[in-house]
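Pasting the structures in now, so scroll down.
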Structure 1
Amino acid sequence: MALGSLLLLLLGSVGMTTIIVEGAIFVPVKNFLKKFMPDYIMKLLDCHQCCGFWSGLFVSIFFLPPWELGPDLIDVLAGVGKNFASGCASSLLSVFWATIMLFIESKTTISQS
């Protein structure tokens with residue numbers, strides 16, 4: 001995988017996570033899902049680490065389809081392993097990004113006093 005594709009995969013996953021967890025555009029979707037989904041599923045949509053993993057896994061399937069590596073089972077398992085690793089990397093970067101954004105917001109908040 002080229003460096004540009006890897007960067008796009010990781011940044012896209014982190015962006016997707018940020019939209020799902022913090023984005024105002026996703027609030028109506030969350031409110032709709034609350035009616036049908038158990039609480040533990042809804043908690044996944046409010047956690048940068050959890051949502052980052054699933055976003056990374058989802059996005060990586062488009063960049064690294066496990067079934068295109070070869071017909072052998074070992075090739076498919078290697079592809080699945082790369083997808084899993086992409087999810088883990090996205091999870092880590094999502095938490096890192098959320099921490100950076102929280103730090104920046106804490107230093108730029110205007111007090112009302």
Structure 2
Amino acid sequence: MAGVAQTNVIDLVAQDASGKILLVMIESRPWGETSGMSSELREKINTYATFILDGGLVRQYPAAKGLPVDLQLNCPSAPTGPYAAIVEHATAQLKPAGIGFRVSIQPIPHAST
């Protein structure tokens with residue numbers, strides 16, 4: 001999967017048990033690992049929002065027409081500091097368009113030694 005660092009790529013499109021369409025972005029790095037993570041996260045969220053709002057989602061997945069959509073950020077720990085602020089801002093900006101935003105904590109499995 002591409003991950004947040006590849007800001008122009010949709011990592012995963014899925015549907016949850018309730019029928020909601022999920023556009024999932026994957027962040028496997030610890031928050032703050034690189035200096036550009038804040039801008040990458042903002043750009044990734046904008047890519048996803050544009051994909052939905054400009055009709056790319058429905059063109060690529062016609063069955064998604066009329067279904068609720070959430071952006072989901074999968075990450076190993078909850079966003080903190082500036083990353084939490086970006087998520088909060090995105091959530092507020094997307095809500096009027098009927099797009100949800102959620103964070104799913106997905107611990108990275110460690111290799112056995």
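Quick note: the coordinates plus some simple rules give every number you see, no bench work behind them. The model shown is predicted, which means the values in this text are computed figures rather than measured ones. Cβ atoms are built from the backbone, for glycine too; each structure is taken alone.
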Original post:
With helix-only ellipticity at 222 nm (-39500 (n - 2.57) for each DSSP H run of 4 or more, over all residues; to 500) derived from the coordinates and found to be -25500, which of 1, 2 does the value describe?
Top reply: 1
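Rank structures 1, 2 by distance in nm of label points 7 Å out along Cα→Cβ at positions 4 and 92 and report only the one at the top, that is, the highest.
Once distance in nm of label points 7 Å out along Cα→Cβ at positions 4 and 92 is worked out for each structure, 1 has the highest.
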Original post:
Thinking only about mean count of other Cβ atoms within 10 Å over residues 12-19, which of 1, 2 has the largest value?
Top reply: 1
Subject >> Kirkwood radius over Cα pairs in Å - highest-scoring structure of 1, 2 >> reply: 1
Original post:
Just checking, which of 1, 2 has the largest value of distance in nm of label points 7 Å out along Cα→Cβ at positions 60 and 84?
Top reply: 2
Subject >> Ranking 1, 2 by relative contact order in percent (Cα under 8 Å, 6 or more apart), the structure that comes out highest >> reply: 1
